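None of the figures in this text is laboratory data; all of them are computed from the coordinates on show. These numbers come from a predicted model, not from an experiment. Cβ atoms are built from the backbone, for glycine too; each structure is taken alone.
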Structure 1
Amino acid sequence: MKATNLSKQKRENMLKTLNEIKKKITDDSVLQDITLIENELNNKKYGLIWEEHQERVDVELQTQIPIFENVEDKKIYNDKNNNYNFLLEGDNLHSLYLLEKTHKGKIDVIYIDPPYNTGKKDEWMYNDCNVDLNDDYKHSKWLSFISKRLEIAKKVIAEDGYIVISIDDNEYAQLKLLCDDVFGENNFICNFVWQKNFAPKNDNKYISTSHEYILMYSKNKDLYDRNLLPRSAKNDAGYSNPDDDPRGSWASGTCLATTFSESGVFKVVAPNGKKHLPPTGRCWRYSEQKFKELMADNRIWFGKKGDGVPRVKRFLFEMPQGIVPQTWLKYEDVGSGQDGTKNLKDKFNGEMVFNFPKPVKLIKFLIDRHKNKNAIVLDFFAGSGTTAQAVLELNKEDGGNRQFILCTNNENNICEDITYQRIKTVITGKRKDESIYSEGIPANLKYFKTSYVPKINTEEENLHTNLLVNIKNLIELENGIDIDDKKIRVYLNEKELDSFSSNEKGLKECEIIYISSDVLLSQVQEQKFRDNNIKVFIIPEYYFKDEIMEVL
C-alpha cells in the first residue's frame with residue numbers, strides 16, 4: 001500500500017483555497033500578500049528549518065562596498081621562491097564576499113572551527129551581543145550566522161576540493177543537516193570523531209565528554225581523490241617470511257567465505273596428503289580450480305608443519321602503498337586538546353593567550369587528505385592561527401608549496417596579537433620578545449584589513465576611482481603576489497601607462513603589468529612589452545563590475 005502524504009494533501013487544499021480567494025480580490029497589495037503566503041506554503045517541508053536573522057554586516061553591505069586595505073608594516077618576506085600567504089582581519093563574511101571574486105572554484109581545502117554555541121559567556125557574539133543559554137533563538141542565530149558563510153564557502157571550493165568543520169554535540173545535529181542542504185547529502189565524505197581528551201574529567205556533572213566531531217564534505221564526491229596515509233612499521237609488523245618465499249614478507253588470510261554456497265564445499269589436499277574440509281556450515285571462498293592455481297603459485301600456507309588449516313598468503317609488495325584513513329582519530333595519532341594548548345603556549349613563552357586551540361597534528365592530518373602539495377587552504381574562523389602553522393609544517397615535511405588564507409576578526413586584538421604573532425614566530429623562528437622558538441620556516445605573508453567604500457551619495461567617477469585604487473589588493477590576493485612597483489606594476493589609465501612606456505629603466509626591471517580594461521595599448525607599446533618580455537594582464541572586471549553598475 002502506497003503511503004498517503006497527509007501534509008501534502010493539507011498543503012494542496014490550502015493552496016486551492018487561497019487561489020479561490022485571489023479570484024475574488026482586486027486589491028494588488030492584498031494579492032501580493034496572498035502570493036507571499038503561497039510561497040511559504042510551497043517552501044521545503046523536510047530538513048532543517050529555522051528563524052532567519054539579519055546580521056549587522058548584511059545591513060552594511062546594502063550601502064557599502066567591501067574592500068581590503070593593505071597593512072604594509074605587517075608584511076613578512078622570507079622566501080623569494082614562493083608566493084604570499086594572507087591574513088585577512090575583519091568580519092569573515094566581508095572577507096568571503098571578496099574571496100568569492102578572487103578565488104571562486106580555486107580553494108582546495110577549507111578547515112573551519114566555528115563557535116560551538118555552548119551558551120557560555122563571551123563564547124561568540126551576534127551583532128555585538130552575546131548569545132547565551134537563555135537566548136530563545138540561539139540555534140536560529142547560529143544557523144543564520146553559519147549558513148551564509150557556508151553558501152559562499154561552497155562557491156570558492158575547487159571541484160576536487162573539500163571542507164572539514166569542527167563541532168561538538170551542541171550544534172552537530174543541526175550542522176549535519178545544514179551541510180547536507182548546502183553541499184548535498186551525496187557529497188558527504190565522513191564524520192571524524194576526534195578523541196580530544198586522554199583522561200576523563202571528573203568535574204563533569206553527568207558524563208565526561210572525550211570527543212568532538214569533524215564533518216567532511218566534498219565539492220564533487222566523484223572528483224575527490226583521497227590521499228592515503230603512509231604505511232608505517234606498525235602496519236608492516238604482521239608480515240614475515242617463515243618459508244623463505246623469494247617474493248618476500250607476507251601475512252596469511254582466511255580461505256573461508258563470509259556467505260555459504262554448496263559449490264564451495266570440497267576437499268583441499270595439502271602437499272603432505274592431509275585433506276581439509278571447511279567447518280560445518282561454512283565454505284571455501286575460492287573455487288576448486290582457483291585453489292589449484294593458488295597452490296601451484298605457492299600462495300596457500302598449511303603451517304610450518306604442513307598440516308594446518310589452509311590460509312592464503314598476501315605479500316607485502318602487493319599491498320597498497322598507503323593506509324585508508326579511519327574516522328576514529330586517536331589522540332596519540334593526531335594530538336589532544338592539551339597538545340593544542342601546548343602548541344600555542346610554546347609561541348608565547350608559556351602564556352595562555354587563547355582557549356581551546358586545536359593541535360597542529362590534527363589540522364595537518366585534515367589538510368593532508370588532499371593529494372595536491374600545492375593546495376590553497378582557507379580557514380575563515382582562524383582563531384589562534386593553527387591552520388597557518390599546519391600548512392607551513394606540512395610544506396617543510398614534504399616539500400610542498402601549499403598556500404594559506406586565514407580570516408579572523410580582531411576582537412580583543414586576537415588577529416594582531418595572537419594570530420599574526422603566531423604566524424610570524426613560526427616563519428621567523430623568533431617570539432615577540434626575540435627569544436628563539438625554532439629555526440623558522442621560510443614563507444611570505446601579507447596582512448589585509450577589511451574596510452568599506454560607500455555606495456550611496458557617491459559620484460560615479462569617485463566610486464570608480466576608489467574601487468580601482470583598491471583593485472591592487474585583490475590582484476595580490478588572487479595571485480599570491482606583492483606588487484612592488486618594479487617587477488609587477490598596475491596601471492589604471494592611459495596617462496600612467498604612457499609615462500611607464502617611455503621609461504627604459506622601468507621597462508627593463510618590469511616582468512608583469514596589470515592594466516584596466518579601459519586602457520588601450522598602442523602598437524608601439526605592445527612591441528616594447530614584447531621586446532622586454534613583459535607579460536600583460538587585463539584586470540578582471542568581476543572584481544567590482546556589479547558594484548559599479550549598481551550605482552549607475
Structure 2
Amino acid sequence: MTCDRRTILRTGLLAGGAIGAGLGLGGCDSGLLRVPSDAPRLVPLRSRCPLPAPYSRELPVVPVRRPDAGGRLTLTQRTASAEILPGMSTEIYGYDGIFPGPTIEARRGSPVHLAVRNDLAVPTSTHLHGGVTPPDSDGGPLDLIVPPGFDAAVLDEAMSAGHSAMGSHHHGRHGVPWRLHESSRTYRYPMVQDSALLWYHDHRMDFTGPQVWRGLAGMFLIRDDTEDGLELPRDDRELLLCLTDRAFDEDGQLLYPARDPELLRTPGVEDTFMNGVIGDVMLVNGAPCPRTTVARGRYRLRLLNACNARQLSLRLNPGAGPDLPLTLIGSDLGLLRAPVEVETIDLAPAERVDLLVDFSVLPAGTRVEMRNADPGGLERILAFDVAGGVETVPPAPAVLKEDFVTLDPAEAVAERTFDFRLAGDHLWTINGEPYDPWGSSASPRSGTVERWTFTSDFDHPVHVHLGHFQVVFDRNGETGPSKRGWKDTVRVTPYGVVEVLVTFPRFRGLYMLHCHNLEHEDMAMMANFTVV
C-alpha cells in the first residue's frame with residue numbers, strides 16, 4: 001500500500017505522535033481515530049455562591065453604538081460594577097463599563113475609526129475578530145494600550161515568567177517587539193467585507209483569557225445591500241446572543257484561576273485548569289440563563305460563542321415533541337449561498353452562526369428551551385416563551401447570496417500544515433514551537449488560495465487573523481452545513497485533521513494564527529505569518 005502525505009495526515013500517522021499515543025491504525029484507509037481514554041479533559045470551575053434559578057432573569061438587549069458621520073467611534077475600557085447575579089455586585093472590565101460591550105453596527109463601504117481608551121490598570125489590545133483590517137489595526141498581542149506611566153519592563157518579565165522555553169529558544173535576541181500606546185489609540189477598519197456578525201475582544205499577550213473572562217468583549221455587526229434586499233427578520237425579530245460561561249466566588253465576583261490575580265507579571269492558570277477554563281453558569285448577553293418572550297412568527301438568531309474554552313452543541317426543545325427545526329443562513333463571515341435545515345448547531349469558541357427559527361408552528365404558552373448537549377451539566381442556556389397571536393410566515397429566501405464564491409482546491413498554490421500540541425508544562429505549541437514574537441512561520445501571497453491542514457492532540461478552535469477560509473475536510477466529523485460558508489475559526493477535535501482553503505484579502509503584513517481556547521493562546525499557542 002502506498003500513502004501520499006495528505007493520506008498519511010488524514011489517517012493520523014503524522015499527527016504529531018498519534019502512534020506513540022497508542023492509537024490503533026489499520027492502514028491508510030483507517031476511519032476515525034479512537035481518542036485515548038486518558039485524553040485530557042476540561043475541569044469546570046464551580047461557583048461558591050447561590051446561582052439564580054434558570055429562566056428567572058429577562059434577556060438583556062445589548063446597547064448598539066454606530067459611528068458618527070465621519071466614521072468615528074470611541075469606547076472606554078474601565079472597571080465597573082454589574083448586577084449579574086440578583087442582589088450581588090460584580091466587578092467587571094468593560095468596554096464603556098458594560099459586559100458584553102456595546103454592539104457596534106457598521107456598514108460595508110463606510111470605514112470605521114475606533115478610538116479605544118484604556119482606563120484600566122493593565123495593558124490591553126483590541127482585536128476585531130473576523131475583520132479585514134490592515135496589520136497595524138489588527139490588535140495583535142504585542143500592540144498594546146498601556147496605562148499612563150506603565151513600566152514596560154513588566155511586559156518582558158511576564159513573558160519570561162510565562163514561557164520559560166523562550167529564554168533558550170530565543171537566546172541572543174534582545175527586546176520583544178512591543179508597540180505601546182499610552183492611554184489610547186485608534187484602530188482603522190476599512191469595512192471592505194460582506195455583512196456578518198464579528199466580535200471584538202482583548203488580545204493582550206499572555207493575559208487574553210482572564211481579561212476576556214472579566215468582560216472585555218463585544219459584538220460587531222456589519223450590514224450591506226445584499227442583506228438589506230432579503231426578507232429577513234429585523235428590529236425586535238433579530239436577536240443577537242452572546243454566549244459566555246462564567247463562575248462566581250462567595251461575594252459574587254468573577255472566579256478565575258489566574259496564577260497572578262493582578263494580571264501583571266505571572267501569566268497562566270493553576271495546573272488543574274491549563275486545558276482551558278469553563279464555568280458552571282451560562283450568561284446570555286451578560287445575564288445567567290435568561291428568558292425572553294417571542295411572538296408566533298419567524299426570528300433571526302445570531303449566536304456568538306464567546307466562551308474561553310467551552311464547546312457548544314445547541315438545539316431548541318419545546319418540551320413535548322421533536323426539537324424545533326433550525327434554518328442556517330450564515331456562518332462566521334456572512335451569508336451562505338442558500339439556507340440549510342439543521343437540527344443542532346455546534347459552536348466552538350469564537351465561532352458564530354446566523355439562524356432562522358419559526359415559532360409560529362407552536363401554540364401560545366409554549367416554552368422553548370435552548371439546550372446544550374453537555375455532559376458537564378451546563379445544559380440550560382435560554383428560554384423563549386411563545387406569546388399569543390399568529391403570523392403568516394413566508395418561506396425563507398431560496399438563494400441568499402447569488403455571488404457566493406466556492407473555492408476550488410485546484411486553485412491552491414501552496415500547502416502548509418500546522419500541528420497544535422502540548423509540549424511541556426504550561427506550554428501549548430504550534431509545530432512544536434511556542435510563540436516566537438520575532439518569527440514568521442509562513443508567507444502566503446495576498447489574494448491567492450492555499451490549502452492549510454490543522455492537526456491536534458486536543459480540542460483546539462483554530463483562528464486565522466485576516467484569513468477567510470472554507471473547510472474541505474474534517475476527519476473527525478462531517479464537513480457540516482455550518483462549515484460550508486466562509487469562516488475564520490474552525491474546531492479541530494482531539495487527534496483530528498481539518499483541511500481548509502484559505503485566502504488573504506487586500507492587506508499585506510504580519511498577522512497570526514492561534515488556538516482560540518484562550519488559556520491555550522495565553523500559554524504560547526500562537527504563530528505569526530506574513531502576507532506578501
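Can you spot which of 1, 2 the value -10000 was calculated from, given it is helix-only ellipticity at 222 nm (-39500 (n - 2.57) for each DSSP H run of 4 or more, over all residues; to 500)? Derived from 1, not from the others.
The value 1.4 for distance in nm of label points 7 Å out along Cα→Cβ at positions 158 and 254 was derived from one model only; which of 1, 2 is it? Spell out each step's value before the answer.
On the way: 1: 4.2; 2: 1.4.
Answer by label: 2.
Assign the value 2.8, calculated as distance in nm of label points 7 Å out along Cα→Cβ at positions 118 and 326, to the correct structure from 1, 2. The read-out was computed on structure 1. Thinking of 1, 2, which structure, once mean projected area of the Cα convex hull in nm² is computed, gives back 24.7? This figure was derived from 2.
When Cα Rg over 2.2 N^0.38 Å, for residues 270-389 alone is calculated, the result is 1.89; to which of the structures 1, 2 does this value belong? That value comes from structure 1.
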